[in-house]
1. Comparing FRET efficiency 1/(1 + (r/R0)^6) of positions 46 and 310 (r between Cβ atoms, R0 = 35 Å, to 0.05) across 1, 2, which structure shows the greatest value?
2. Here mean count of other Cβ atoms within 10 Å over residues 102-109 has been calculated and equals 19.1, so which of 1, 2 was it run on?
3. Where is Cα Rg over 2.2 N^0.38 Å, for residues 350-397 alone largest, in which of 1, 2?
4. Compare distance in nm of label points 7 Å out along Cα→Cβ at positions 150 and 198 across structures 1, 2 and report the one with the greatest value.
5. 0.75 is what came out when FRET efficiency 1/(1 + (r/R0)^6) of positions 254 and 270 (r between Cβ atoms, R0 = 30 Å, to 0.05) was calculated for one structure; which of 1, 2 is it?
6. For which of 1, 2 does distance in nm of label points 7 Å out along Cα→Cβ at positions 302 and 422, calculated from the coordinates, equal 5.9?
7. The value 203 for volume of the Cα convex hull per residue in Å³, for residues 22-157 alone was derived from one model only; which of 1, 2 is it?
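The numbers here are math on the coordinates, done by the rules we state, and not lab data. Keep in mind it's a predicted model, so treat the numbers as computed, not measured. Cβ atoms are built from the backbone, for glycine too; each structure is taken alone.
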Structure 1
Amino acid sequence: MQDKYISPFSERYSSDKMQHIFSQDFKFGTWRRLWIALAEAEKELGIDIKDEQIAEMKANADNIDYDFAREKEREVRHDVMAHVLAYGKVCPKAKPIIHLGATSCYVGDNTDVIIMREALRLVRCELVSLIAKVRDFANKHKALATLGYTHFQAAQPTTVGKRATLWLQDLVIDLETLDFELSRLRLLGCKGTTGTAASFLELFDGDGEKVKALDKLIASKMGFDKTFDVSGQTYTRKMDANVMRVLAGIAESATKFSNDIRLLSHMKEVEEPFEDGQIGSSAMAYKRNPMRSERIASLARYVIVDSLNPAITASAQWFERTLDDSANKRISMSEAFLAVDAILALYTNIIGGLTVYPEIIKRNLERELPFMATENILMYCVKTKGADRQVLHEAIRRHSIEAAKVVKEQGGENDLLDRILNDKQFGLSKKELDKILDVKAFTGRAEEQVDEYLANVVNPLLANNKDYLIKPEDIKY
């Protein structure tokens, strides 16, 4: 069908696994599982429901006549009732007890929670696998000195691996946040029209204990250990907003990474994976643009902006429920998950195949190192040669100005070190100067910090989550 809108998430970006979680089959299949759980729980608590009725429902759980359901929805203008009728059509014996005592939100809201749980679990697997990839990159390049930047101006050197731990730490924080929200997910349960469970209280002849037991039984059958203590017709939309904050956090972390890669690509220090037949520009054949990092930034921007939707929805609900959440919710939540799925696949692909150019990194560092070394030179000369600090400070200031002119006005190389070496006030030999300029003296504890962070935080985390690692061939980008 080329004459209708097709979502880029299904055509270009998202994995088959994430698309399945938000598919019609998963959604309406879960509705039917919830109806089965409801019937089983009601039967166990004394309602006259026959085994053959439940058996019929189970036998037809996946027998969904979508054409019939669409036809009925056009007729009754209600999606849940359309699917109740579609289920009843193939389950004539169970038809009288399907959806017994429930409201639309029983299947709608509970299914949304189940979908979010499954989607978060997939994101978790992708996130753990990505953390492992970034860990490997950080460890491999932990000793490779590189120019550090503050305000994108040359600052003290760091190492490529240490910089990668900054990306890594953000992802670890995202995983912690995800686990926290995943642990707080709970079903709506069966709370009735305004959350009072009045219809179920009537069904059980005023037995409130059975109503409470029904809630717990359904949760257990659907794999949850708790439901919301109180609700209106819907569960509080704050849960959606909290889940969305997890996704926005991942998008933030990925954007920071992608921006760094784009800047480093401009400086030719790193390069994204580039396929043999890939075209970087339709006009400039030589170009190798950081297209995947740019795609991360683009999709992440969408997620970050999208995070406002459930936040506003949560704040805009009236009393026990309004329906202005429905259309917005089904778009904003699903597309955020689909986008984050794509973002994590791209991030994994980039970091796993990133080419690092040590010689370019070294050249860029050496271009700025003379200015950074002046304090070390000054202290060495004062300490070992008894020189006058103020005199040498003035000499360094003067030489630095002249060297900067050569670089900025003439486009020449930085000759500050030659100027200092030739200035008899310093009395330095080439051997002494080279020792002072040993780059390890300028990277502080960067290498040790990588080792410590990986050993103390990341490696234990990955060891505890080894069953969540995804095989590279399962990651689409």
Structure 2
Amino acid sequence: MSNDKYVSPLCERYASKEMQYIFSPDMKFKTWRRLWIALAETERELGLCDADGNPRITEEQIEELKANVDNINYEVAKEREKEVRHDVMSHVYAYGQQCPKAAGIIHLGATSCYVGDNTDVIVMTEAMKLIHKKLLNVMDELSRFAMKYKDLPTLAFTHFQPAQPTTVGKRATLWLQELLLDLSDLEYMIEQQKLLGSKGTTGTQASFLELFDGDHETVRKIDGMIAEKMGFAACYPVSGQTYSRKVDARILNVLSGIAQSAHKFSNDIRLLQHLKEIEEPFEKNQIGSSAMAYKRNPMRSERIASLANYVMVDALNPAITTATQWFERTLDDSANKRISIPEAFLAVDGILDLYLNVVDGLVVYDKVIYQRFMKEIPFMATENIMMDAVTAGGNRQELHEKIRQYSMEAGAVVKQEGKDNDLVDRIAADPAFGMSKEEIEALLDPKNFVGRAPEQTQEFIKEVVSPILDAHKDVLGMRAEITV
């Protein structure tokens, strides 16, 4: 590694090797060559001939191209680009140096976007497939966590104020539900991907109509044959020189959605860690603060939030780009696209690795959860206490007023004096309720207040999540290694 120039932190610190390869020059230029082979094969199969009626492209030429598809002479291409200032033509030249018999038919009839745009679609599709795999693994780990803690009561929060209890597992289903929405969006976009095909400089396929002597039916077949050779179902039926930049915007919107869901999860974990109820993994030799040695900062969750913020803002780039393209093609998308698209994928890749790592190592402090629960539950149990007292012969209106007063007094003791909640003692001491302290405490079992949270969790995992995971069990079992 060189220390005298900028290197993206997305590569050095966050993204996996798999995602980095997908956006690597090697993946890009090997795909260019595969596309040139697909074009040449298609032209030969459609009977492209020279002026004398001889096949314009031979099997020997195609075999020569195939023999060098992965053997890229980068230095030749770089030197050529310095001279001609054109990346595609530099690689056409470099490929031709290795394939002298086929040099004259490489890129025949095509424009630069034939390799550029088709490769972008191929690369983004492969990247979405990796994101899909990682998203499923996060969901798998979260579902295990939800089932493990489906019965563990905990205070729920609305407005970050104590509210009607739920369970730790049920809360995890809320994180899962958002990922399910993201998964649906992601799968839709993967299924929707089409290649640009080979449509020429303004999308009219005029160059191919010239090559095939005005034979429209033959030219119509080109795109479909290229798509099939590259593993796609179809090409876009119409285009300018490029595929619509709205494709990029739609894809990054899905990535933004995943970032939003992960950010929400990370917020909850950070708040729970503050409450000392649940903590993200903290390694034996990890340092939480350079000044405060005792600290256990939720740095993984904070990193999720940080990267998620970047992705959500980055999604504006292709939105602005697609809105400002002119007619059949302008080049003000290129520099932005080279940065914004890969970085969105690299960041989400890092986010999902962090998400998986955090869920895999979450530590639940059930005694702290119970302690906080019992400090608040007397207030929430007052309706149950009042109903039991009424059943025993008490006056509902009188008891309601007494509970209101006792609750205010007990709340003041907690907030102003820092003492424990003594609401139960106050109620037990009032003969109007006709209940002993033991009888009241029997009503305070946390499991009496969680409603259908355990059942909802089990039903959700069994009926909704598990069928999806079972359908993709071959990709499950990933473990995420965090670089720093």
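1. Details: 1: 0.35; 2: 0.15.
Top value of FRET efficiency 1/(1 + (r/R0)^6) of positions 46 and 310 (r between Cβ atoms, R0 = 35 Å, to 0.05) goes to structure 1.
2. Computing mean count of other Cβ atoms within 10 Å over residues 102-109 on every structure in 1, 2 gives 19.1 only for 2.
3. On the way: 1: 1.80; 2: 2.13.
Structure 2 gives the largest value of Cα Rg over 2.2 N^0.38 Å, for residues 350-397 alone among 1, 2.
4. Values: 1: 6.4; 2: 5.6.
For this comparison of distance in nm of label points 7 Å out along Cα→Cβ at positions 150 and 198, the top structure is 1.
5. Details: 1: 1.00; 2: 0.75.
Matching structure: 2.
6. Details: 1: 5.9; 2: 4.1.
The correct label is 1.
7. Working: 1: 203; 2: 185.
Answer for the origin of the read-out: 1.
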